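Novice: The structures come next, written out as C-alpha cells.
What follows draws every value from the coordinates through simple rules; no lab data is involved. Not measured: the values here are computed from a predicted model. Cβ atoms are built from the backbone, for glycine too; each structure is taken alone.
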Structure I
Amino acid sequence: MYLALLIILLPLILFTLVKILKIKVEGVESTPIYFSIRTKHIVSILEKIAVRSSNVINDFGRIAVYTTIFMIIFYFYFFFFNFLKFLFKFGETSKIIILYPGLTINIEESIYFFISVGFSLIIHEAAHALQALSHDIEVRWFGVGIFLGLIYGFVEIDDKALMKAGKEVRRKIYSSGPFTNLIIALTTFLLISAVYQLGISGILVVDTKREECAPLKGKIITRINDIRITNVEDFLNFMESRKVGEVVKIETVSGETYFIRLGERFGKSFLGVACVNYNTLYYNPFFKLLIWLGIININLAILNAAPFFLTDGGKFVREFKIKGEIINYLGVAILLLNMVASGLG
C-alpha cells in the first residue's frame, strides 16, 4: 500500500525537489501530477538504424498492419464472449486485474515489474520512431514519464509530416508498437518453455501426516524406487501400484536417501505427505524476469492494439473515418462491461 502511494506521489516529490534545488535540465519537464524526461540522443541512434535498415523496417510495418487487425478482432472476440460468460454464468471467465505495485503486486515482484515495463515501453516507442524515420518523418524527442502513478513512454513525431505521409504509412507507424510487444511476448514464452525444462523438477513436501515421514518435510523428492518424480502426477501414479507395508526408497534433490514403510488409508497404500510441484526456476531471478516480460508485453500488445481512442489501435482504426470512431466506442464499452463484471463476479 505504501509503495503504491509513493509511486502516485512520485511526480509531486520530484517536482518539489526540482523547485527546491532549482534544477534546470534540457528535456526534463516536471509538474505536481507528472514528470517526464525526453532526449534526442536516442533519436540520433534510431536515425542511423532507420537509414541502414529502411527496407526491413518497411516490411516489418506491413506485417504489423495485418497483425494489428488480427489483434483488434481477437480483442473483441475474447472480451465479448468473456462478458457473455459473466452474464450467463457458463464456462471459465477471465477477470480483469489491474497490475499495480504495492496493491496487486508485492514489493519483491515489483522490481521485475518495473524492469519489464521500462524495457517494454522503450522498445515499443522505438518501433514507432523507427517506422516514422524510415519514411523520412522527423522524430523530435524520445522520452519516458510518470503521470499520477502511471508509467508511460512517448515519441514526438512531426504532426504535419505525419498527416502528409498518407494513411498507409500512418497505419504502419501506429501498428509497429503493439506488433513489437507481441513479438517480444511470443519470444519470451518460447524461452520460458525451453528454459523450464532445465530446472530441477520434483515435488516439495509441505506437510507430513505420519511420524515416519517427518524428516521429509521441506525436502524436494526427485526419485522414489529409482523412478524419476518430476511432479505430483508422477507421485500419484507411482502410489497407485504400491502395496500397504511396502518399503520405498526416497531420494531428495540434496542427495539424501530415506527408506519408509507405506501405511494404509481407506484400504490403499499411504505415504503420508502433502506435496506440491517444485521447479528451481520458480526461484531464479532470470526466469522470473522472463515471466514478467511475457506478461507485460502480451498485455501491452493487446491493450495498445485495442481501439480506445488514444491508444495505437484507436488511432489505427480512426484512419477508417466514421467506422473508426464507432469501433473506438465499442472498444471502450466492451472493456468497461468486463471491468464491471469482474468487480461484481
Structure II
Amino acid sequence: MEQAIKECERPARFDMFGDVKQFHGLRGLMSWWVVCGHIAATVGLPPMWNTFAVDVFIVLSGFVIFVLLDRKKERYGVYILRRGIRLFPLYLAVMAVSIAMLPLAKWTFAHAPFSGANVGRVQLAEAALSNLPIHVLVHLPLAQGLIPQSVLPSSSPTIVGQAWSISLEWQYYLLAPLLLLGMRSKGQLVLAVAAISALMALGVFFDDAFIGNKAPLFTVGATTYLLMRTSKTNSMYAWYWGFLIASIAASLFLLSKQILLPLGLWAAAVASTRSRFAAPLSRFLTSSFLFWQGDRSYSIYIVHMIAFITVAAIMNLSDVKGSFMEQSVS
C-alpha cells in the first residue's frame, strides 16, 4: 500500500485522452449541457434531455480508462488509488455540503414550479432526511448504485443527485482492468461478453447507477479505443468490430432507440479526429475555451447543484420581483 501511495505521488505524465483533444472538449461541452438541463428542469422550461450528456460521459469514460490501463500499465493498486484520489476528495466535500443543505434544497424545490423534476427532488430530499444515516453510509464509498431498489428505493440520487453517475463510474473503474484483460484474446472475449451479459441481467433490480444498466455504453467507448489503436491486420480487429456492433445493439435494446443521440454524438466526435470532412467540428471541440472547460468538467458537474440551490434560495428569500421561481413561469 505504501508503495502504491509513493507511485501515486509521482506526476502522471500522460494524456488520459490518448492525445485526442477533441474528446477533452467534448467532455467540457457535455458538463454544461448537464448544468443547463438541471436549470431548465427546475424553472419549468422544456426538457433538455441532459441524461444524454451523461450517456456521452459514460462512453468517454469507457474510452479514457482503457487508454490509461493499456498505455500506463500500472499495478491495480496504483491505478485504483489514482482514480480514487481523482474522485473522492471533491465528492466527499460536496457530499458534506449537500447533507447540510438538504433542508434548504427541500424548501427551494418545494417553492419552484411544480414540474415533475421538482416534485421528485422534494421527495428525494425527504427520503434522505427520513433515513439519513443509512444514505450517508451508502454514499460515503460511492456505493449508492449497488443498492437494489427493493432494499433502499432511490438510493443513488438522494444526497448528491448528480453523483449517481459518479458511483457508476467508480464501479467501472473497479472492473475495467478485468474487462481489458478479457478483450485481449478471442477466448477471453467470450468470457467478457458472458460477464457483461450477467451484469445486464442483474440490472432489473437496480436503477441506472448500477453498471449493468450502462455496461454497453462503457464497452462502446472501450472498443472504440481498441479499434483506434489496433492494426487492421491484427486477428482481433474484426472481433472488436463485432463487439462494438453488439454493444450498440445492446444499448438500443437496454436503453431504447433514444440512445442513438448520444451514440451519434460520440460517432461525430470520433469522426472529427479522423475525417477532414469533420474539420469544423474538430476545430470547435479543440477550441481553447472548450479545452479549458474539459479540464474542469468534473468540478462543474459535481458542484453545480450547490451553487444553483444557493442562488435560487437567495432569490426566493429576497423576493426579487415576486420570486425567482415565479418569474420563470410568468
Structure III
Amino acid sequence: LSKTLEGAPRQALEKAEALRLPIVAIDVPSGLSGDTGAVLGYAPRAALTVTFFRGKPGHLLLPGRGLCGDVVLAPIGIPDSVLDAIAPSSWRNAPALWLGTLPRLRPEGHKYGRGHALILGGRMTGAGRLAALAARRAGAGLLSLAVPPGTVDIYAADHPGSIVVDWPDAAALPDILRDPRRNALLIGPGLGVGEETRAAVAAVLATGRPTVLDADAISAFAGDAAGLKSLIRGYCLLTPHEGEFARLFDGQGDRLSRARRAAAWLGATILLKGADSVIAAPDGRAAINHNAPPWLATAGTGDVLAGLALGLLAQGMPVFEAACAACWLHGEAAAGKGPGMIAEDIAPAIPAVLARLERIRRLRG
C-alpha cells in the first residue's frame, strides 16, 4: 500500500468501527504499511488478520501490531523452497531463530568454561547491580564488578557470588582488563556521561572482546557517532532506547530501517529498545521482538536486559543471537509477572524460562 485509504472504502470501514463490528483483514488492515507498521492516514482496528506464507514487519512493529488483532498465517500453496530463493533478512524474534546457539551446560563444565563477565559499574549503583544479577541468571559462570571508590561495599552486599574490585581511576583500567578470562564486558549502566566515560569505553573496545554498550556509554558519544565508530574493534552490541539512539544517529525512517542503517554504518549490532524492540546486525539481518508486556516500561528494566545479553555473550553466544535471545528472555520472564512487576523481579524469573527452552531443545533432539 502506497497511498492513504480514502473515499467509499474508508467511509465503510469507519462506519463498521463506529458500529463495533468485528473486522477481518487480509494480509494487513487496509491503510497499514506491511513494511513499517505505519498508518497511512487511516487504518481500522481488525479483530483478525489472515496473512500468507510468512508474516510482515507491519504485523510486529507499532502501531501496526496494535491494529492487526490476532494474526493467522495461512497456507496459500507456496512451496517452502521459495523462502530459500527470496532469502529474507528480517524475522519475528522467537526461539527458533537462536535456540541452536543458546549455550548448553555440559557434565564436564566448570565456571570459567561458562564465561567470566565484567561490568564496569558507576556511582548510581542500582543499574550495575541489576545488570550483574541478570548476567549471572543468564548463565555466566563468573561475574566481576569494577566499581568506583566508596561503592565496593554497596555492590558486594548485593552480590556475595560476584567479585567486586575497586576502580579508582582511568589508570587502573588496564589492570582490570588485563585478565583474558574476563571474556565479555558491559559498560554504561549508572556510569555518568563525560570524558572519563568516553576514555573507559575506548579502553574496553580496544580489547576486541564482546562488549555491550548501554546507557551512559552511548550517551557519552552524543553528536559524535563517528568518534564511537572509530573505536569499535570487535564484536559490539549497543542497547539504546529511542532517546539515546537519536543522540547518535539519523532519525529518518521507520524503526527497522533506522536500526539497520545504524548497525551497518557502525559495524555493531543495535538493539533498539521499545515495545517493538528491533535487533539489527551489521550484515543486514534483523529481528523484531513481540513479547514485551507493557509493564516492562519501568525503571531498571533496560539494565536487566543489558545484563542478560552480557551473560549470554560470556558463554560464547554470537552477538546478534545473544541480543535476540536476551530480548526474548527479558519479555518472557516479565510477561509471567504481570502488572506491578518491577525490574528486580525479572532476573529471578529467568531460570524457569531457560528450563522451558531446554525442554523444547531436548524434544527437538
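Novice: Out of I, II, III, which one gives 20 for relative contact order in percent (Cα under 8 Å, 6 or more apart) as computed from the coordinates?
Specialist: Computing relative contact order in percent (Cα under 8 Å, 6 or more apart) on every structure in I, II, III gives 20 only for I.
Novice: Which of I, II, III yields -11000 for helix-only ellipticity at 222 nm (-39500 (n - 2.57) for each DSSP H run of 4 or more, over all residues; to 500), as computed?
Specialist: Computed on structure III.
Novice: Identify the structure, out of I, II, III, from whose coordinates mean projected area of the Cα convex hull in nm² was calculated to give 18.4.
Specialist: II
Novice: I, II, III: which one has FRET efficiency 1/(1 + (r/R0)^6) of positions 20 and 260 (r between Cβ atoms, R0 = 30 Å, to 0.05), as calculated, at 0.85?
Specialist: II
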